[in-house]
Structure 1
Amino acid sequence: MIRISIDLTDAQHEGLRRLAKATGKSRSKLAREAIDAFVNRYHDAVIDAVVGMWKGRDDLPDLRALRKQWDRKLT
């Protein structure tokens with residue numbers, strides 16, 4: 001694991017402290033879980049935003065033809 005330092009507001013620190021006490025989990029464990037949830041939520045949102053973004057477009061070049069131009073012929 002990698003250790004980092006973050007600055008919390010007084011309210012964030014107090015909320016984290018109370019949640020740790022109520023759940024029996026460490027503040028570090030709760031912070032890791034929160035970061036995991038945040039990263040997963042935004043990762044999923046990014047994936048959802050780009051999936052299919054090229055579908056149905058007719059203004060794009062023929063990628064196979066472009067690729068043939070780029071490929072070097074081996075002799």
Structure 2
Amino acid sequence: MVGFGLKKKVFAVGGMTCHHCEMTVEKALLELQGVTSAKANHDAKTVEVQFKGELDLEAVSDKIEKAGYKFLG
């Protein structure tokens with residue numbers, strides 16, 4: 001459930017193969033301003049991000065790529 005004033009987006013992420021990969025992507029995205037939660041799923045190759053305000057897609061892509069994974073949009 002998305003809390004009041006929060007928005008949610010799901011992004012495709014390549015290269016995640018395990019729970020550790022999920023945690024790495026989640027931790028990286030939680031460093032972004034406004035992000036309140038991130039839940040990655042390596043089986044689905046996605047990450048669900050909840051955030052306040054606006055989310056900078058370039059920053060999301062950059063964090064995922066710097067963590068060692070592929071931002072697929």
Starting from the value 12.5: which structure in 1, 2 was mean count of other Cβ atoms within 10 Å over residues 4-11 calculated from? 2
Mean projected area of the Cα convex hull in nm² from the coordinates reads 4.3; which among 1, 2: 2
With helix-only ellipticity at 222 nm (-39500 (n - 2.57) for each DSSP H run of 4 or more, over all residues; to 500) coming out at -9000, pick the structure among 1, 2 it was computed from. 2
Given 2.0 for distance in nm of label points 7 Å out along Cα→Cβ at positions 12 and 36, calculated: source structure among 1, 2: 1
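The numbers here are math on the coordinates, done by the rules we state, and not lab data. Keep in mind that this is a model prediction, so the values were computed, not measured. Cβ atoms are built from the backbone, for glycine too; each structure is taken alone.
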